[in-house]
Structure 1
Amino acid sequence: MTANNVSPDLWEGFDDLTAEDIAGPVWDEPVPLKARPPLPPFPVDALPPWLANMVRGVAEETQTPADLAGCLALAVIATAAGGRVKVCVRGHWREPVNLYTAVALDPGNRKSAVFDLMVRPLLAAEKALIELSGPVRAEAETTIRLAKSAADKAAGRAAGAEPDQRAALTAEAVQLAQAVDEMSVPAVPQLVADDVTPENIGTLLYEQGGRISCLSAEGELFDIIAGRYSGKPNMGMFLKGHAGDMIRVNRQGREAQHIDVPAVTIGLAVQPEVLDALSRIDGADGRGLLARFLYSKPLSLVGRRNLSPDLLDEQVAAAYAQRLGGLTLALVGWTDPALLQLTPEADAVLLAFQKVTESRLGPDGSYAPIVKWASKRDGAVARIAGLLHLAAHPEDGWHKPIDAATMAAATTLGDYFTAHALDVFDTMSADPAHDAALDVLAQLVTASLAQFTKRELFRMLRRADFPAIGDLDPVLALLEEHGWIRQVPPPPRTGRGGRPPSPRYETHPRIARGV
């Protein structure tokens, strides 16, 4: 029977039907979920050979990403040199060589073992400084004790003197007392501090000639900055300690502490969640704390580590300890900073790097999402160049200019930290469910599912990623918002009670095709 022979009554009502009434709602093109690009590995070859060999050896023995030992190597060199050296970039532009680094790694990545191997020689240098300062401190203590005794005796003579002699003896006693007040015992040398309050940082800077370093395999320092002890964020010391801005500490009942050019170095290994928490500290972004850190988010080796790795070569470890200790001891006596000049070729390399930075800072540039951080990128590269130069010439680097090869190596590290900063700040601003949604979407594409229930999807996923079925809710909402899935209206209830059916979802045709 042809359509022409069909009774007109049978066509009644069909004219009002749409394609959606018959086949369901039409799918729009889904909004892509942006996958994070792979991050570059730490460029170990940018380091001088003795430092690069140590980083490789530590990474191999501990079976950790070279990024951890590499970033810590920069912080350790900065600890040895911080506050004693500045890079003369151009004109009046000066950059101190202290750095803030933060490596994000999950627990179980042997962070403490890496810190022990990289920092132990620095602590040995600190111990040597304490021993060398022992006689100086003993002499100062004895001198003060004798001077105080002389001042007390002079005061006693003035108190019992005849009226005609009292004025002269009083003046002598006052002069001796003032001399005692001006005397001080040098503080016990300290290079590294841990779990300190911002107020303690100020005191340590005052006692240690304007420099101190915070190196830790934990992220407790961020908790302290967030206000663990004070109840409110306290980051002023760390902002000024990075920039080298003057610090004056005034406390009731205590002498004011004045630090002209502070230099704080920070080297941390933290859990990735700690970086997210850092972004939520009130004022951390607006005041520039986030922009001061060089970030690293290496890929963990857990689950694919070599259980019989090569051990750290003793000669490599000995060379590391010797050169690091030598650099530390050579610079400890400097009061005015050593000024490192650039060769014309090195200046040209840095200028080319600056032009790239500037071209990408505009509203449509690739650095627009991290404009505050990227605005400090060129200065960070100058600081890194200074550190690489000192590491390459630990005996006399302050007498030589930074060459083009060293500056080029610093720009390589600058590009590495830029790529990681882009990822860190993207994660800070992204929907927390974004990465989980990418994993679920990949699972749906692999299975080429046209439909699924929430319970069926939960059974397909790893419990480590989704411990409870409710953890799927924000992920499903995000996928639905982006047009990859849509919930099917539930069937009418029968009124018999019982558990409601698990929500059912349809997937975009591209998922069913495995695309």
Structure 2
Amino acid sequence: MEVSVAGVALSIVVLGLLSCSWSVLNWVWLRPKILERLLRQQGFQGNSYKLFYGDVKDSYAMLREAKSKPMKHCHDISPRVIPFVHRTVNIHGKNSFTWFGPKPKVNIINPEDVKEILTKYEEFPKLAPIYKKLLAAGFATLEGEEWARHKKIINPAFHLDKLKSMLPAIQQSCDEMINEWKSFVYKEGSCELDVWPSLQSLSDDVISRTSFGSSYEEGKIIFQLLKEQAVLTTNALQSGVNIPGWRFIPTKTNKRMREVNKEIKGSLKGIIHNREKAIKAGEPCKDDLLSILLESNLKVIHEHGNNKNFGMSTEDVIENCKLFYFTGQETITVLLVWTMVLLSQYQNWQTLAREEVLQVFGSNKPDFDGLNRLKIVTMILREVLRLYPSAVTMTRNTYKETQLGEKTIPAGVEITIPILLVQHDEELWGDDAKEFKPERFAEGVSKVTKGQLSYFPFGAGPRVCIGQNFAMIEAKLVVAVILQHFTFELSPSYAHAPHAIPSLQPQYGAHLILHPR
């Protein structure tokens, strides 16, 4: 009997080991090779899969080499920012794939395919593997009906009348930065300044004021923690470690990510609960994003018989506060810094933009209606977003076999839309695609894109960024105020080195020479 029990136990252990071995073999070799064969049958080309790592080592080696030195001052930045994808597309064509460990990444550049991916969000939901890491770091993701429900609740916070009421908060933050710059410039008559940290602080301050209103000082602390959390998460994604369960290992990075997440949630819960009490007590709703969001949420719950299942939980509100930060800070800061760099390089456009601003506002503070009349400034901002989009790639994942035009994409494939390559594509934009020409947007976006989805710095389709109007209004106001007070040019110490971490930032800062106007 004892022998029989031991034999059964041994058999179970052996079967377990065989099952684990088969799972590992399937994960690191068999499944990737099957996916590679299926992709090649659909016309996609790329490197053959290499055990476990795929293209990860080569990709990171190219990225390290690209970031080791500045580039010449031109706008053909893809070889530096996404060097491996750029090389893959050049060698294997636009229908190509790379390997993120044992997982294939398909590059999609064709506008029709891009449109289908971005508009069919049920069939092409967000990328699963990366978002599992984001979830571990405290970043929630939404899909399907839940995402659509949350968007309906959030939308009122970004109505134009609400954004209009936030202009004084944006103006106050901008005035503080301008006064600081004046103290440097007027002291010497002109000065060299790295404007990148100043613009980061400005955006931090704006999003803190507009998100939390009177609690913005506490909000600034929360957003500093969020910034640290984003850096830790990006480093984890770029580490090349793609082992299931790795996020649970108590490494120094993983432990810090959990600590930061706990601290952020604790602080936000306190602010949220205080605001909810005030709203329920009948106090007038404030004009900050958090108050508007909470009021909209409570209204939806009330409309459904006080059924909280139709509204957002406190956890959901916390995640949307994080969303406010990343859409309101990262995107705008990147847009502002590259706008100042390009206007420093192209003095004729700086002059035209300043003349327009002075014609509309003179020396007065910019107002909402006037900002909407800034045609030249709008053209410049759109061209900056085309050449230097904040997000250089966009990703989706196929959870089942999915039809994309005439192609069939197998389940388990990551789809990458290289926004940077699409918006720099000479077949789509002409021979001057990599040149700074704001005039191409003189008649609007649809005219220059000819109806194709070749311009989408804020995304497109149902998942288009709901904060894009907020971003453009803030950018116009800040650019207008800067032009009212200063002229500026590139410093000899400026080094052109855009890189994505994850937004498209100047690696060595943005050193400009400011003169009083």
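Just so you know, all these numbers are worked out from the coordinates, no wet-lab data involved. Keep in mind it's a predicted model, so treat the numbers as computed, not measured. Cβ atoms are built from the backbone, for glycine too; each structure is taken alone.
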Computed 1.00 for Rg/Rh (Cα atoms, Kirkwood Rh) - originating structure among 1, 2: 2
Among 1, 2, structure where FRET efficiency 1/(1 + (r/R0)^6) of positions 393 and 465 (r between Cβ atoms, R0 = 35 Å, to 0.05) as derived comes to 0.10: 1
Identity of the structure behind 55, 55, 42 (criterion: Cα extents along the principal axes in Å, for residues 185-424 alone, calculated), options 1, 2: 2
Among 1, 2, which structure scores highest (criterion: distance in nm of label points 7 Å out along Cα→Cβ at positions 209 and 409): 2
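Can you spot which of 1, 2 the value -15500 was calculated from, given it is helix-only ellipticity at 222 nm (-39500 (n - 2.57) for each DSSP H run of 4 or more, over all residues; to 500)?
Matching structure: 1.
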Origin of the derived value 1.11 (Rg/Rh (Cα atoms, Kirkwood Rh), for residues 169-328 alone; candidates 1, 2): 1
Label whose coordinates, when distance in nm of label points 7 Å out along Cα→Cβ at positions 57 and 297 is calculated, return 4.8 (choices 1, 2): 2
